[in-house]
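Just so it is clear, none of the values below were taken in a lab; they were calculated from the coordinates. Values in this document were obtained by computation on a predicted structure and should not be read as measured data. Cβ atoms are built from the backbone, for glycine too; each structure is taken alone.
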Structure 1
Amino acid sequence: MGMKPFYLDVHNWGMNQAFMLIERPPNREPLTDADLSAMNITRSRATELIARLNADRDRALRSTGMGSYRVLLRRNVTTHMDFSDLQVLSAKNSIDLDLRIRVLTLVRSYTLAFFDRYVRGLKAPLLDRCTPDQILESVEKFSPVMRPN
């Protein structure tokens, strides 16, 4: 969806409830000249498009009545499949298994903290701090906003 976690309505509103996006960053390697040529796009146009996609994502995250979070996992140690137990079940060795369990545990911890705060009405201090480590790159909080008329 063009890096947007959800569509905005005609008034640029996302949703009334809180939202949390847990993701890996896209590949940050600069496009090669061959890549740009194959896509028939200039480097400056590609840079503009990427900036617009990032801005669109952030605009969506800023358009929730109860706020939102963007939890960013480190690309070099995670895969798309780390959001399930498949990577744990297919670990190649004990070191890989330990890493996969830690990734899944981190995802689970943030998910539970989010539900604790917004469904159960409990305190969830994990959402209010960010301690980057081998797996977690950042946690960005977007404040609640009023729905436009």
Structure 2
Amino acid sequence: MIGYSNKAHDGFLGNAVIGEWCNLGGGTTASNLKNDYSEIKLWNYPAHRFLRTGLQFCGLIMGDHSKAGINCMFNTATVVGVGVNIHGAGFPRNFVASFLEGSTSGYVDVSLPRFFTIAERVMIRRGIHLTEVDKDIFTAIYNIADSYK
């Protein structure tokens, strides 16, 4: 878990990489081992598809400023992009592109102004401000993200 991210309460989170400013609601659970113990495939951004990893264990990989609601469940090796808000029952797909909000019933885009408002609200609680450089970085990621939706 990288700076300012939170995972409290019940749930499991193993072999995971959680970016900055993420929040995993109470009871959030992320698998790190397939039931059949087979090799894990993981989303590969350059290839735009899932590729074999040679791994048996791999948990949730979550980008900065992403969130999971209470009791969210993630399959083995789920990749969640930047600025994602997942909520509701059931397992989301194994790859959720950046700047989306929703659940297994569907996702909608998160606009940059809305993302910036939420990020500023989250960060100010810790006395940290979202800078113009931060906004430029997130804008670049936002523009790239469309090719994965």
Worksheet, complete the sentence: Working back from 5.0 (mean projected area of the Cα convex hull in nm², for residues 2-49 alone, computed), options 1, 2, answer is structure 1
Worksheet item: From 1, 2, which structure was mean count of other Cβ atoms within 10 Å over residues 82-89 = 15.1 calculated on?
Response: 1
Worksheet entry | Among 1, 2, structure where distance in nm of label points 7 Å out along Cα→Cβ at positions 34 and 66 as derived comes to 2.0 | 2
Practice prompt. Compare relative contact order in percent (Cα under 8 Å, 6 or more apart) across structures 1, 2 and report the one with the greatest value.
Written response: 1
Fill in: Among 1, 2, structure where Rg and Dmax of the Cα atoms in Å, for residues 90-129 alone as derived comes to 12.9, 36
2
Worksheet item: 12.6 is what came out when mean count of other Cβ atoms within 10 Å over residues 10-17 was calculated for one structure; which of 1, 2 is it?
Response: 1
Discussion item. Going by percent of Cα pairs over 19 Å apart, for residues 26-105 alone, which of structures 1, 2 comes out largest?
Written reply: 1
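Who wins on distance in nm of label points 7 Å out along Cα→Cβ at positions 98 and 114 among 1, 2, i.e. which is largest? Each step should come with its number before you reach the end.
Numbers: 1: 2.9; 2: 1.8.
Largest value of distance in nm of label points 7 Å out along Cα→Cβ at positions 98 and 114: 1.
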Fill in: Of the structures 1, 2, the one that -12000 was derived from, the read-out being helix-only ellipticity at 222 nm (-39500 (n - 2.57) for each DSSP H run of 4 or more, over all residues; to 500)
1
Discussion item. Comparing 1, 2, where is volume of the Cα convex hull per residue in Å³ highest?
Written reply: 1
